[in-house]
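Just below sit the structures, each encoded as structure tokens.
Since every read-out is calculated from the coordinates, none of them should be taken as a lab result. Fair warning: this is a prediction, and the values are worked out from it, not measured in the lab. Cβ atoms are built from the backbone, for glycine too; each structure is taken alone.
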Structure P
Amino acid sequence: MAAPPRVVWDALPSALPGPGSTAAGLYARAVGADPGRASGALPGVGATVPGFRVAEATPERHLLLTGRHLFSRYALGFTLEPAVGGTLLGATTHAEFPGALGLLYRVAVIGSGAHGLLVPRMLRAVRARAERRAG
């Protein structure tokens, strides 16, 4: 991204559902997500958005979000690395899908390709916001 790590870090929360995100809140309730709603100030440790809690936050370097619901336990991590002309932003996901319902959920989310579309979309949103701010 053509933006320094500080600007990319500040743009990360824009890729996450906020307190007014009706779709995220409805989805979180439907699957019994923990956490189920937004609280605290992102990206501070302990802050939440529907489905995710900030578990680790090292400003300008690393952000780890965790969560769980009826069908899965999961983590989403972001890493920021300074690069010539900007920042390299990476995302990794890890999930467990216990039981038969977990397996069905995995097929629906991973097998359908939805996950493969959502994570890159999040990264593009961060990039757009960061590059506008760095502009």
Structure Q
Amino acid sequence: MPPPPALAPDDIAPDVPAGQSAYNGFAQCGFRVPTAVISPWSRRDYVSHRVYDHTSICALVEAKWNLPAMTYRDANAENMLDMIDLRFPAFLRPPRLAQPLLDTDPGSLSCGVSGPGTIPPPGSVTPPHL
């Protein structure tokens, strides 16, 4: 699936050397980037289904501290506030992480030729404590 269209950040055209293509300027988002919000204020057990772009981080900072937008793009970006809860921190104490699999079973991370393995490798993730 191709990246979605994007709002140009401003009215200034890209500065492209003579003889080179300006492709579509800044009218398209780039490749998709998985994101994890790591904070004591992150919402527990939450997955956002909104579409964000890189300027969503700027939009979050601008919304939180009532700052003006820097460009058209961050002025119109989703601000990621759905992923945090500023009323109370959900993670005052970080969850306990599993022992590194390399320490507990060094052979489990070696490459195999018998087919695809299990992702994540068994024992590499600690179950959530509710």
Structure R
Amino acid sequence: MDLKKLHHIALAVNDIEEALGDYVDLLGLPRTDIVHVESQQVKATLIPVGDAEIELIEPTDPEGGVAKFLQRKGESLHHLCFEVHDVDAELANLDREGVQLIDKKSRPGLAGMVGFLHPKATSGVLTELCTPGNKTS
């Protein structure tokens, strides 16, 4: 796999405004825009930290995946995201190798084109691959 870097670490939160305020006030990180990512049923923001980012995600649908995650695990690490040159090529390679995937094709996300590996394939941690560029809100 052609990993370029750790792109972001995502944290599931109950209140994105409060969580963003904590990172801004306590750590001096920049205040960033919060956007709705309808396809993932979340409000989200990416906060730059050095060469990577922290993504905060708050569910917008009480029946969505992030809401269910929060019910099970509370506010915590939701996923890791690695930047790759071509998400679709990497997903195709992983699929050929028999890796369990959530997405077999990329889709627009906050970090560009994204695709998720199933947590069962990565020691229980949801893993995202992204190719920055075509972002959605």
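I have -6500 for helix-only ellipticity at 222 nm (-39500 (n - 2.57) for each DSSP H run of 4 or more, over all residues; to 500), calculated from one of the structures P, Q, R. Which structure is it? Please report the intermediate quantities before stating the final value.
Values: P: -10500; Q: -3000; R: -6500.
Going through each structure in turn, the value belongs to R.
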Using the calculated result 52 for percent of Cα pairs over 18 Å apart, for residues 4-59 alone, pick out the matching structure from P, Q, R.
-> Q
Distance in nm of label points 7 Å out along Cα→Cβ at positions 12 and 36 was computed and gave 2.7; which structure, P, Q, R, did it come from?
-> P
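Of structures P, Q, R, which gives 105 when volume of the Cα convex hull per residue in Å³ is computed from the coordinates?
Numbers: P: 96; Q: 205; R: 105.
So the calculation was done on R.
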